[in-house]
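Below are structures written as structure tokens.
All of the numbers you see were taken from the coordinates with simple rules; none came from a lab. Just so we're clear, the structure is a prediction, and the values are computed from it rather than from any experiment. Cβ atoms are built from the backbone, for glycine too; each structure is taken alone.
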Structure I
Amino acid sequence: MKKKMLFALIVSIVALSWPRVAASQSSADNEATKKEVDAVYPAAHELYIDIHEHPELSAHEVETAAKLAERLRSVGFDVTEHVGGTGIVALMKNGAGPTVMLRTELDALPVEEKTGLPYASKIHAKDDAGHDVPVMHACGHDLHMAAIAATGTIMAHSKNTWHGTLILIGQPAEETIGGATGMIAAGLFTRFPKPDVAVALHVSNQLPAGQVGVTPGIYNTSADSLKITIFGKGGHGSAPNTAIDPIVIAARTILALQTIVSREVKPGELAVVTVGYINAGTKNNIIPDHAEMGLTVRTRNADVRKQVLAAIDRITTAEAAAAGAPRAPEIDHYEGTDFVYNDPALALRMKRVLEAALGKQNVVTEEPITASEDFSYFVEQGIPGFYFSLGGADPQKFAEAKASGILLPSNHSPLFAPDVDPALHTGIEAEVAVLRNLLSGSAEDLRKSIASGSTKSQ
């Protein structure tokens with residue numbers, strides 16, 4: 001009897017001590033990871049500066065892809081280049097286990113940098129139309145690449161902490177919504193192992209550097225890009241009665257398009273219709289014979305998406321007819337993507353992992369955003385996805401902006417510049433924590449845990 005009581009007491013003591021042991025172990029793991037990140041950070045920061053100074057436009061990321069490929073190959077990844085254009089696939093097999101894909105983007109934007117940074121881009125390049133344009137990493141893809149290179153290095157040097165197959169993707173042409181489909185068409189999931197889970201992150205000024213954001217379910221919006229050409233009749237600017245002015249038609253069309261969201265879409269449904277550019281004419285006293293507009297459309301509901309696109313067609317055609325245009329406008333719907341969907345069970349699991357790695361105070365549950373991107377195409381291949389946010393704002397400036405109500409520069413702004421340290425540190429720590437968690441256990445157990453959790457969340 002005494003032996004049984006003593007045994008029960010020992011079991012109770014051990015059971016009570018488990019949380020402390022787990023917490024101590026977690027703390028020790030975190031400290032070890034921080035040391036790993038500190039060790040690779042100088043090389044990651046160097047790569048960030050290099051890529052930031054030498055950006056390349058969508059589908060032209062030749063040197064950028066080569067730099068990332070060389071870094072990953074040098075630490076032991078089996079790297080395949082030119083997958084779907086300039087895309088790269090870096091593969092590392094480490095025994096039996098799950099297959100996990102981590103993706104970064106390669107491309108920059110036709111934006112003139114005005115950050116004033118000592119390593120600001122001064123690059124100009126020819127776009128696909130042959131125009132000379134400034135080029136800048138105004139969306140943070142340079143930081144994503146630096147993070148994935150460092151994460152790959154840590155994973156390669158610590159194979160005892162994970163098992164399975166790790167796939168690192170350098171995807172081109174995210175900004176033109178063509179890179180993901182290009183890589184898939186080039187055999188991304190047939191030439192290489194199909195992942196059990198796909199992961200990506202994105203930096204922005206919506207959170208302070210040092211924090212990450214998790215959004216279960218719908219993460220962002222669907223996107224549709226349209227080029228509209230309005231036709232008129234050219235003539236002398238001093239005699240508009242002899243011409244049909246496509247600029248005036250375009251101006252009326254732009255204003256009318258704004259009524260779609262305010263007067264046609266049901267209140268509460270998200271829709272955005274933005275005219276990002278208008279090109280027309282060559283001289284102040286010449287009425288041109290055509291005008292071109294570029295639109296971006298954002299929605300989250302499939303029916304609303306159809307409604308908005310149909311309304312754009314209807315209004316554009318009607319405005320041209322009302323002005324007596326010689327022919328109907330051309331409406332070119334040249335690119336589009338669905339919204340990114342975060343598997344709810346996977347998102348919850350990863351939130352807990354990130355809280356353990358970064359601290360609960362540094363992991364925020366966020367609302368869906370109105371930006372879009374083509375990571376959705378990977379998820380649509382039947383791969384559960386986890387896409388999370390990385391804080392990029394200087395913490396002090398973020399607090400000041402929040403107090404004053406003045407917004408910090410957003411992605412795609414010529415002033416966008418993440419606070420590299422600690423943003424890059426945090427990005428690497430987060431990626432390593434997520435990968436090590438997913439690359440544990442068996443592939444079957446991972447699939448089952450996601451499937452059962454997703455069923456419960458529905």
Structure II
Amino acid sequence: MGNIVGGSITDGLARTLQTSYDTQTYYIKSELGGYGLYYRSVMAELGVIYPGGRGFPYPVDVPSEKGKEVAAAFRQAVQDTEYYRTYFDQDATRVPLEVIRDYMKQACLCQLQRPQTPDHPIILDVFLNGGNGQAAAARRATFQLLLDITQQTQGYAIDQDTFRQLLYFQTADNGTTYRPQENVKAIYRRWRLYQAREYYALALNLLWNYLCDWGLTHHGDIRPLPLASFWTHLDDALRFESVAAALQIPAPKLNSGSGFQSLLDWVKNSAALTHPDLDAPYHQTSPVQEHRLLTVDGNTTPTVVMANMIIMLALIYLRFDEAELWQQPEWEIARMGENGRLSFHRFIQQMRSRLRSGPVTIGEIVRWWYDDYIILQHQVIAANKLPDNTFRFRREGDRLMFFNLDNSLGFMDSRFYALSTTIHELGLCGNLAEPDHPLTEEGWQLLIEGVLTWTP
């Protein structure tokens with residue numbers, strides 16, 4: 001696992017294989033260390049601690065009754081180790097390497113996979129039932145979805161990219177398929193819509209990056225550039241021949257002045273779209289589909305990337321422009337937005353309104369996207385982060401001043417690695433990174449019944 005806070009220090013120390021290690025090593029610049037960064041909020045959500053401090057009943061965090069049960073069970077698991085017997089309550093000392101290794105064997109999360117481990121049943125109960133009832137129900141439903149995917153992909157190693165494809169298309173390019181069982185369809189729809197939001201957000205981010213690159217290429221970090229120059233550039237750059245060639249399909253005779261409906265018609269036919277549906281498989285083998293638009297050869301050429309993302313936004317609009325979908329309870333995922341961000345639902349509705357108000361060209365739609373969904377949104381979000389300067393460009397009247405800063409592009413974390421690691425380490429299934437990852441007896445029971453019937 002990468003990008004662990006403090007890992008740059010602890011990794012180097014571990015590799016030296018010292019004979020002993022100092023328990024007071026300073027490796028995280030945080031008052032509460034890893035506890036504050038990673039665990040405190042989750043432990044409070046799961047109901048194993050009562051948060052303390054100003055505004056709380058306790059001066060410091062204290063374990064709840066359930067938390068005390070967890071602690072007692074863990075103590076039972078490690079009580080015979082030399083570390084616990086000799087070093088655990090020492091504030092400052094050096095611990096021999098062999099003592100650490102012995103403790104790791106007993107304290108490792110991998111021990112939770114064994115039903116006979118003292119804390120296995122109680123930790124599993126905390127994850128499935130801890131904290132707020134609604135949140136616990138959502139966790140159980142997500143575990144069921146992951147277990148459903150796990151049992152249907154036995155024989156294939158699953159990574160984050162495959163997980164995304166299975167959620168969205170129900171088919172992945174490594175040959176795996178997934179059809180959600182009836183008892184997980186409600187949570188599946190939420191995860192599919194979450195992935196739709198990710199495609200939508202990534203498409204806008206790549207269009208934003210295109211503007212940033214254009215501005216820096218034209219020395220916009222030295223002097224502000226007229227927005228009119230970028231609009232002229234877009235009119236010249238909006239071509240789809242290269243995209244069609246990369247996708248190996250006939251090129252549409254479209255440009256900036258073509259009607260946007262003509263682009264929608266071409267996309268609909270090329271993607272073999274049918275009636276919008278949150279349950280049915282999407283055509284993974286269609287010449288035009290979201291995953292292929294991101295991975296097709298030639299996708300490193302800026303103008304091809306821009307055209308691909310315009311096609312992707314048109315495709316996403318076509319998939320979800322259906323009022324019946326908006327009435328389903330799972331659609332609340334599409335309405336999510338915070339800190340001034342425009343929701344996926346709003347995008348679909350505004351697109352429909354624009355198209356129904358009269359004929360509109362591709363150039364007019366793309367310019368609207370840039371005005372409202374990219375330029376304005378970047379200003380709002382970056383302003384909310386002040387005094388930290390995260391502006392890649394600032395608007396000065398009808399001009400943009402650019403800043404030569406790194407642009408972070410890519411999907412948000414789908415939580416696949418966290419979720420798949422959790423269900424594996426809780427002993428519900430094998431390791432999804434391996435082709436052989438069968439469900440355990442407890443995993444099957446949770447998948448089928450949604451609960452575990454044992455009493456911890």
Given structures I, II, which gives the highest value for distance in nm of label points 7 Å out along Cα→Cβ at positions 28 and 204? I
Which structure, out of I, II, was FRET efficiency 1/(1 + (r/R0)^6) of positions 68 and 380 (r between Cβ atoms, R0 = 41 Å, to 0.05) calculated from, if the result is 0.35? II
Value 16.9, calculated as mean count of other Cβ atoms within 10 Å over residues 188-195 from one of I, II, is from structure I
Structure (I, II) behind the derived value 1.00 of FRET efficiency 1/(1 + (r/R0)^6) of positions 388 and 428 (r between Cβ atoms, R0 = 41 Å, to 0.05): I
I have 21.9 for mean count of other Cβ atoms within 10 Å over residues 140-147, calculated from one of the structures I, II. Which structure is it? II
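Given a value of 1.00 for Rg/Rh (Cα atoms, Kirkwood Rh), for residues 36-155 alone, calculated from one of I, II, which structure does it belong to?
I
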Ranked on distance in nm of label points 7 Å out along Cα→Cβ at positions 324 and 356, which label among I, II comes first with the largest value? I
Entry that produces 14.5 once mean count of other Cβ atoms within 10 Å over residues 108-115 is calculated, selected from I, II: II
